[in-house]
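Listed next: structures, encoded as structure tokens.
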Structure P
Amino acid sequence: MSLQEELNFPNPVLNPRHETIISLVLTGALLTKEGDRLLNPYGLTDSQFNVLMLLRYQTEDGQLNQTQLGRMLLVNRSNVTGLIDRMEKAGWVQRISKSGDRRVNQIKLTNAGRRLVEKAEKAYFARIEQVLAPLDEPQQQNLRDVLSRIRQSIHVEP
């Protein structure tokens, strides 16, 4: 189905680059909605799932300091404190103060958080298999490469 048909545009998008961007934005929005639908039964948001996955798979011991975690997250860094507050209240993570510096907290995955992410990731990985099934591995690699090049062209100065 064409983008024009999918979005019920009465007229075609004349600029192919604009159509590409619309398609990327639409795909991202659909993936976000699907993530919300998939994670909702587990009581998780996509940001919370992202934190749990980072702590589980991007650490040796299930811990990262809050600054490192903020750099890795796919959310606005200003939201990290509130996000961690809610996750700590739910019992999924624990803050551990570093001795000598009260400003630096280690964020640790709890046993409850580990159990939750293990359940949720099964559904998540099964769904991404379905979503990406139309693409073989070379096509998926090509897509990753293309998206990486697009992200590099967007480089924004801090």
Structure Q
Amino acid sequence: MAHPAWVRTIFSDADLDAIAAAVRRAEATTTAELRVHLEQRVPKGREPLGRAQEVFRRLRMHRTRQRNGVLIYLALDDRKLAIVGDAGIHARVGDAYWTSMRDLMVSHLRARAARDAIVRAVEDLGRVLAEHFPRRPGDDPNELADEVSTS
């Protein structure tokens, strides 16, 4: 998948491949679905969390069988991020977990380690999701794409 030039100012093809691979590894242990979505900027008049929730719905993440999708959203030029977990996972981990995940990502992003920020967040999410939504023999296949999406 060809990504826009603004994505390439921060992420190389190898970075994007590493993020997709981290999503695949995380999803191999859970029935949950993870997505990473990048935008150049948060649309004018919108807050990052509200925009992430809109993208979450547009990507049909609310339609997973167990309501256990998680979206990591970053607006690169604005240096904003949000993490949205569907009702099934949010009920199990609560606000404190999302705050700690955001803080972890922010510390890596401030250190100019964008790839590490996302990969480590996906790895941590994978562990937590596997705890609450473990994959068992015969579970359904991947419901959503693993590649980084953009808009």
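Just so you know, all these numbers are worked out from the coordinates, no wet-lab data involved. Everything numeric here is computed off the predicted structure, so don't read it as measured data. Cβ atoms are built from the backbone, for glycine too; each structure is taken alone.
One of P, Q was used to compute relative contact order in percent (Cα under 8 Å, 6 or more apart), and the result was 37. Which label is that?
Considering all the candidates, the number was obtained from Q.
Consider the structures P, Q: one of them gives 101 for volume of the Cα convex hull per residue in Å³ as calculated from the coordinates. Say which.
Derived from the structure labelled Q.
If distance in nm of label points 7 Å out along Cα→Cβ at positions 11 and 131 computes to 2.6, which of P, Q did it come from?
Computing distance in nm of label points 7 Å out along Cα→Cβ at positions 11 and 131 on every structure in P, Q gives 2.6 only for Q.
When helix-only ellipticity at 222 nm (-39500 (n - 2.57) for each DSSP H run of 4 or more, over all residues; to 500) is calculated, the result is -20000; to which of the structures P, Q does this value belong?
This value belongs to structure P.
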